Structure I
Amino acid sequence: MVTYKHEPDREEDLKELLHPIVKKWFFTKFKEFCLPQLYGVMDIHK
């Protein structure tokens with residue numbers, strides 16, 4: 001069954017999932033998460 005997510009997850013919650021080295025690398029390359037990441041990463045992580 002397909003379900004739809006209506007609100008993105010908080011950026012702070014995604015940052016907590018990242019290993020410190022990955023977090024440092026990511027934010028030297030990008031300034032923030034993109035919208036698909038905010039909608040998908042937490043569900044994939046679960």
Structure II
Amino acid sequence: MNLIRNYRNWRSYRDTVNELNRLTNRELTDLGISRGDIPFVARKSV
């Protein structure tokens with residue numbers, strides 16, 4: 001079960017990172033996120 005949960009968490013993290021990377025710098029700024037914060041924000045979402 002841990003393997004499945006870990007895979008789902010990793011997949012959710014990657015999806016979040018990819019989604020945030022698609023945004024422009026302006027859109028990220030409007031959200032209060034900088035490009036360097038994307039991995040941290042994505043980890044919090046899991």
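Here, each number is a calculation from the coordinates, and none is a lab measurement. This is a predicted model, so every value here is computed, not measured. Cβ atoms are built from the backbone, for glycine too; each structure is taken alone.
Which of I, II yields 2.9 for distance in nm of label points 7 Å out along Cα→Cβ at positions 8 and 32, as computed? Structure II accounts for this read-out.
Given a value of -17500 for helix-only ellipticity at 222 nm (-39500 (n - 2.57) for each DSSP H run of 4 or more, over all residues; to 500), calculated from one of I, II, which structure does it belong to? Matching structure: I.
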